[in-house]
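There are structures below to look over.
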Structure I
């Protein structure tokens with residue numbers, strides 16, 4: 001049994017997930033499978049919003065990103081997130097699942113400008129909502145944007161899809177004795193310096209008591225399981 005009743009979730013995906021094994025751009029088969037995973041959540045009665053990073057198109061830590069200003073690099077990253085959401089939303093709409101995009105940066109000929117009121121109206125109608133362009137401000141990550149949108153949409157949970165099964169006591173790639181934690185409090189995460197999200201995003205979640213579920217997105221079917229099954233991933237809470 002899930003500890004969450006059917007309500008609403010915000011799913012945070014890295015842009016790299018869309019690239020699959022290519023590491024850059026888009027892998028259509030992977031993107032299509034992600035769309036099916038999102039549809040499975042919607043079909044179970046959950047409202048779902050999605051925030052996608054832009055790392056499959058542009059990364060600030062790349063050689064180019066390191067040679068330009070952080071302000072410029074972050075603006076390029078915001079534009080990359082718009083491209084990712086356009087692709088995902090189009091695939092979902094083609095599958096006859098209504099998807100709408102709300103951008104924190106004004107580009108009205110391409111996507112709708114985000115306001116909490118208009119986005120909430122779409123969200124409550126059951127549309128799959130994408131929130132792109134981060135917070136519209138440089139120096140803030142898409143993790144922070146995901147938590148912020150979850151709070152604004154009065155969501156019940158932030159889902160963060162990663163390459164690992166959840167939160168470990170240490171890096172499982174470096175320490176074979178690392179232990180997977182199934183249940184972590186905000187205070188425990190801080191005390192033990194566990195890597196959940198960047199500190200701005202984590203602090204925002206903690207201050208607003210927004211629970212976070214960290215899980216492995218390698219199989220898109222895990223999106224729904226992360227909501228329904230307490231044994232999947234790591235739940236971070238008050």
Structure II
């Protein structure tokens with residue numbers, strides 16, 4: 001099953017009177033269960049590509065189809081929000097945790113939004129807390145934890161809704177090399193255990209070797225697939 005299929009996807013941004021191309025005809029297929037890394041320098045189009053796949057942005061031209069039937073450019077705001085909430089998880093380089101909530105509450109939050117009953121929320125959160133070795137931190141606020149610990153919380157939050165696809169934008173950018181390698185190892189293990197599809201961007205050569213598939217992007221074009 002193809003979770004992602006992009007055909008000649010282009011994305012332009014307008015800065016004043018200037019048109020700036022971010023993606024220049026990207027063709028890409030990602031199948032269920034893949035663990036894929038998009039690599040390239042800053043400004044190469046990695047984040048733009050993830051934003052389109054994550055329904056946070058739409059192509060200027062071309063087709064981006066998710067889960068074999070959802071064409072990104074044709075989704076309205078309500079449909080895109082529902083798709084993100086129910087089938088896609090996000091891991092951000094800045095963690096994006098809610099500072100007034102503790103670890104348990106941050107992980108639980110997506111399920112609260114979905115209206116999942118409390119008993120099911122408890123079951124899912126506790127399972128991930130145990131799997132990601134966060135039990136001793138559940139009552140802590142994000143500011144009390146290290147970067148590596150906060151990134152593990154972000155991973156748990158991304159997985160708690162049982163998404164089919166997880167998108168990670170520079171997930172090791174704010175971590176030292178040891179924590180970065182640990183986070184990549186954890187994501188690889190979760191991919192193999194749960195068959196969740198991971199697509200992440202990085203320009204960190206120290207963690208690229210953890211990927212099963214590497215895609216290079218430069219100047220908005222796929223250079224090697």
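Throughout, read-outs are computed from the coordinates displayed, never taken from laboratory work. If you're wondering where the values come from, they're calculated on a predicted model, not measured in any experiment. Cβ atoms are built from the backbone, for glycine too; each structure is taken alone.
Tell me which structure, out of I, II, gives 2.6 once distance in nm of label points 7 Å out along Cα→Cβ at positions 44 and 204 is calculated. Walk me through the numbers on the way to the answer.
Numbers: I: 2.6; II: 1.6.
The value was obtained from structure I.
Taking distance in nm of label points 7 Å out along Cα→Cβ at positions 28 and 124 for each of I, II, which is largest?
Largest calculated value belongs to I.
Taking relative contact order in percent (Cα under 8 Å, 6 or more apart) as the quantity of interest, name the structure among I, II where it is greatest. Write down the numbers at each step before the final one.
Working: I: 23; II: 30.
When relative contact order in percent (Cα under 8 Å, 6 or more apart) is calculated for I, II, structure II comes out on top.
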